[in-house]
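A.B. asks: I've put the structures underneath this note.
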Structure 1
Amino acid sequence: MNNPLKPKVNAHQPATPYTAADLPVDEAGRIYHLQIKPEQIAPDILLVGDPGRAEFIGSRFLHDLEVEHEHRGLITITGTSDITGDRATIISPVKVTVTTSGMGTPSLEIVVNELVALNEIDFETRTRKSDFPRLHILRVGTSGALQASTKLGTLIITSYSIGLDNTGLLYEVPYPDENCKRLEQELDHLIRSAMIADSRFYGKIHPYVSRAEPSIVAALMEAAEIFGVPARRGLTVSNSGFFAPQGRDIARVIPSVPGLTKVLSAYDARLEGQRIENMEMEASFLLHFLGGLGHWAGAICPTIANRQENTFDLHYQETIISATKVALQALAIIRSRS
């Protein structure tokens, strides 16, 4: 078994065996939402929001498929990945699962919890295994660029994620480093200062900051260089929605944080020149939750819009293909060094 993880002695361990209400498993031994059995997932996983994108990745990038399943709009496909190119060759094939996370952290919270349960829990005894493989989970999604200089199609490789959702606030995960603590404090003040003074919600929006696994960030940057595609490392804002939560003012209700995109794009994180590069809706909880468990997580999201330049790429599928190649190559790099 590669990189086995053991539950930490002092870590929070709910009472086991887990009840049928806490861990719904059907008569066929499949977890409730994904409707997948433990042996049907690989420890190397791509998460995508769009079920159609999961099907596309499965048909284009995976062969010798072992699983093709859909339930509740959640597509799960497990097969073997071989990525080759003029400058890239995977030494050995990698078994990969691609699955749908849905839109937003509430949906992703369900899917990621089920993936972890499939990996860590013995469904026969409903108890946690004494050890289990370390998961490597990469989000491949789309995003909007916040820096005017970022060209459409640039791959943003997340170093830290700023959660403007509240899903992560229900999971008590320690700060992974001092940067997260500092960034949270500064961003909390920044959001307050940008809000309407008499807002009903003043002081109630509290960003939480999570960190991508540094080894995954390095592997993604290396893979992008191998394929010769433009990529930037930077901070990602994860929002609770698409319109006002991302600064889009098209409703007949005033946004609580006017000018959100300009406020965030101007912020200096003081992290080796990194800036807040993009906005999307899922990375925050993924990095927060998996990091707290000792699994490795990362995110790579092409920019299909530039919020400062008010541009949108109607033909962004090629950049999704590039991001997928980079993500699969990164998983292979990590696996080869495990």
Structure 2
Amino acid sequence: MNVTPAQSVPPRPVPDLPFYDVVLDDFTAVNALIPHQLTSDVALVEEISRYIVDSGGKRLRPLLVLLSARACGVTDERPILLATIIEFLHTATLLHDDVVDRSDLRRGRTTANRLWGNAPSVLVGDFLYSRAFQLMVDLGEMEIMAILSNATNVIAEGEVMQLAGIGEVSMDEARYMEVIRCKTAMLFQAASHTAAVLAGDVPARVAALRDFGLQLGLAFQLVDDALDYSGDSRTLGKNIGDDLAEGKITLPLIYTMQQGSTAEAEVVRSAVLARAPDRFEAVYKAVRSAGALDYAFMRAREASNRALDNLSCLPDNDYRQALEDLALFASSRSY
């Protein structure tokens, strides 16, 4: 297994957040290994791949691999390769998502599908998936391959579930939670789950780390969906109101339609059915007035607390503390 980075490729800066510090060397190695593994004889594949992986983002999923593996006592280089695999899977989903959503902006930059078109973006997403599975073979852990194979399948199902729910104003919270479990939280879950498996840990701790990742992913998506109605495009790196324009039903809208006043519910319902981004201000006011943002952030905090509960089985060390900090960040962030 070769995890030596390409010396000619400068590593990407590490985000300025404290929970990266304890795995700084590992994280820097992952940032260097990623471009090293993007080589292709097809120039366009390499061009688009490098553009998307260099387009920002906090790389939380690979960070979760590193923190979880080190917290469980793994001392070798295998978590670096596993973290790279997880990031390739995530990046592939982003390429496909942007095509499906017809997005123009991702992490503050023009999306790949906007620059090169839909077909190249989808095909490069496929390349990243296949490269991830090539690296899984290098890792040589059949159980990890089984976990990640299942995760990619569930993620695809989640994307289809979300697509099928576009404009469906009758969607309830339970169905929404299942969608975000599949499309977002599943890869967080796979990251911490595979890291614990890599450690050869006891079943109870493996199960706890698996659930930690799930709850962490739910918290992140709940906050993401709330921020679409409370953040701004400069800090979020995407256009505010995109969810509304796409007819995407998220928790703030569900809560407003089910718990808001008749007038508030009708503002949201009519805007969703019309796919009318020009009504964003009216929807924004209705969502806030109904208390939907407070509710979404509360549900995110609940998920973070459930994540924290799963860490009691870990040794009391800096890696566990960083995981705790990450869980708290998940539900308190503003970007």
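A.B. asks: Work out relative contact order in percent (Cα under 8 Å, 6 or more apart) for each of structures 1, 2, then name the structure with the largest result.
C.D. replies: Values: 1: 24; 2: 18.
Result for relative contact order in percent (Cα under 8 Å, 6 or more apart) over 1, 2: largest is 1.
A.B. asks: When you work out mean count of other Cβ atoms within 10 Å over residues 136-143 for each of the structures 1, 2, which one comes out largest?
C.D. replies: Evaluating mean count of other Cβ atoms within 10 Å over residues 136-143 on every structure, the highest lands on 1.
A.B. asks: Looking at FRET efficiency 1/(1 + (r/R0)^6) of positions 112 and 264 (r between Cβ atoms, R0 = 30 Å, to 0.05), point out which structure of 1, 2 has the largest value. Display every interim value, and only then the final one.
C.D. replies: Details: 1: 0.75; 2: 0.20.
Answer by largest value of FRET efficiency 1/(1 + (r/R0)^6) of positions 112 and 264 (r between Cβ atoms, R0 = 30 Å, to 0.05): 1.
A.B. asks: Taking -22000 as the value of helix-only ellipticity at 222 nm (-39500 (n - 2.57) for each DSSP H run of 4 or more, over all residues; to 500) derived from one of the structures shown (1, 2), identify that structure. Display every interim value, and only then the final one.
C.D. replies: Working: 1: -9000; 2: -22000.
Only structure 2 yields this read-out.
A.B. asks: Looking just at mean count of other Cβ atoms within 10 Å over residues 120-127, which of the labels 1, 2 belongs to the structure with the highest value?
C.D. replies: Numbers: 1: 14.9; 2: 19.9.
If we compare mean count of other Cβ atoms within 10 Å over residues 120-127 over 1, 2, the biggest value is for 2.
Taken together, the values in this text are just the output of simple stated rules run on the coordinates, not laboratory data. Computed from a predicted structure; not experimentally measured. Cβ atoms are built from the backbone, for glycine too; each structure is taken alone.
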